[in-house]
1. Taking distance in nm of label points 7 Å out along Cα→Cβ at positions 27 and 51 as the quantity of interest, name the structure among 1, 2 where it is greatest.
2. Quick check on the output: 1.00 is FRET efficiency 1/(1 + (r/R0)^6) of positions 75 and 243 (r between Cβ atoms, R0 = 35 Å, to 0.05), derived from one of 1, 2. Which one produced it?
3. 10.9 is what came out when mean count of other Cβ atoms within 10 Å over residues 99-106 was calculated for one structure; which of 1, 2 is it?
4. Please state which of the structures 1, 2 yields -0.72, -1.05 when log10 I(q)/I(0) by the Debye sum over Cα atoms at q = 0.14, 0.18 Å⁻¹, for residues 59-178 alone is computed from it.
5. Identify the structure, out of 1, 2, from whose coordinates helix-only ellipticity at 222 nm (-39500 (n - 2.57) for each DSSP H run of 4 or more, over all residues; to 500) was calculated to give -19000.
Structure 1
Amino acid sequence: MWDELNKFDHCRFATSNRLIFAPPWGDEQIQWWRVNMYAPHGIYPDDLGEMLSASIDEPKVVTLIDMNPKSNSFVIRVKGAHGDTGEVWWHQRALDLKGRLFRAERMVVPLDRQRKGTGRVLMADLVDTSVKLGLREIAVEAQDVGRYVWARFGFVPDRASWRYHIQVEAPRRLRLSEREIAPANFRAYRDLLDRDDPLLIREIVRWKDPVDSTRSYDRDGNPEKIGIGKALLLETSADWFGAFDLEDAETMRIFKEYVGRVP
């Protein structure tokens, strides 16, 4: 059914094999979408799913979860399967319009696709979508490889994560490689890690001194070489919470450089 006044198509809210509403939406949820998403941005739920995965040209299933008009929030999950292998990738984002932010809640990418940068392009799609929606921030919990990758991407840990996770774990990992690092560099790295400024994670990811990995080995069982900055974030248990400031010019510059958009 079409609303002739503003050409709003209610049929775009019907569940199908490519679009799922969990639980099913009623008039309140649909009207919320018309006012908050369709009127200002001209998009329907499936459009948002495509925007959040624009870099992957494959069939996808978009699921809208826990729509709450009173709190101006919902969760969206986009799932796809690579045609050659059948392996499933998916990511889940929570939109909070009141706070003008997306939370990058979960991302699962098969190992072979990680090596092709799938996680990175999906996060880039999230940034692009957030900019189009006029949001101010993306929040993330950086785990595993994300502890390093998301720092390179432009995310910055919150102060609690910096103080009680990174500043605790990174110096311990640094000391393990002391003999492999020039004394002047070692002192500089140690002194920086003592400073109470989460933005300094952007310095850490640029430290390239090669050191023996404590987790990666070659076929002969010898430690592989890894940059010390990468080691300090990857080879610890220091998961962190952080944010990507969509209104900060330096953050956007780092993002564009990392995803190859710098002329």
Structure 2
Amino acid sequence: MTVIVKFENGRPLYRSIDGPGASEEDRKKAKKLDSLIKNEMKQLNNRLSDKINKRNIVLSYWEFGSVLRKIFYNSGLVKKEEQVYFEENVRLHASADFIAKDRNSGRRHIDYCMRLASYEKKIAMKMKWGEWNELFDRSKEKCFDEWFNKKTAKRTRVLERKFIRKFTKVKNAFFYNIETKDFEKDELYRCFEASWQIASKLNEIENEEDRVDFKKRQDEILEKIKKEKEEKGELILGAINSKTYEKHIFDIQ
């Protein structure tokens, strides 16, 4: 397939993962996709124009992402591998209220809005946009959003940034120098769960110790997670559970 990414003097410019050149049929589908995006963005803007402000930006981005996910996954007009081109097409028609600058190729605003919309609305509203950015920046593993959605579904409290930062630090330490692309879903879930439990324990410790002592303790924990491989391997394979792994990590001599 192919996607319209720009208009020059009224003429569409196309991009495709299949390289230069496109069939007439592909171009017809690209124009249909462009028209669909344009119409959906217009409807979205009309529906939310009086509700968009900085206080409910998460809701606005969730609604934006939901519309885009419906088009991207259900229209049959774009390949999943062409998401970057799809996002360029979206930028041609989306209101500035829904758009922000990409920080780099791996931290794309529209991609984050689409990820946000994979969550239930009530879960999305439990965190500010800054917390979601923190989470998405450091959570690229496959099936993470599915796990986090389930993990937070029953929580009634808002997830604070300080906890999200602990969780992402622990998870990054766990996956330090580890390639996860061949991991099975249950293996990744065990890693995420252990990271969550350790971050929760760190939260408890922070409330009991002064700032200097806690910083030292947290650094020791993160370093131990990075270095020790045997117990980490056992956890990944399911030989030990996340609670056993947590106890081992906090057993610092």
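1. Of structures 1, 2, the maximum of distance in nm of label points 7 Å out along Cα→Cβ at positions 27 and 51 occurs in 2.
2. The read-out was computed on structure 1.
3. 2
4. 1
5. Source structure for this number: 2.
Taken together, the values in this text are just the output of simple stated rules run on the coordinates, not laboratory data. What you see is a predicted model; the values in this text were computed from it and never measured. Cβ atoms are built from the backbone, for glycine too; each structure is taken alone.
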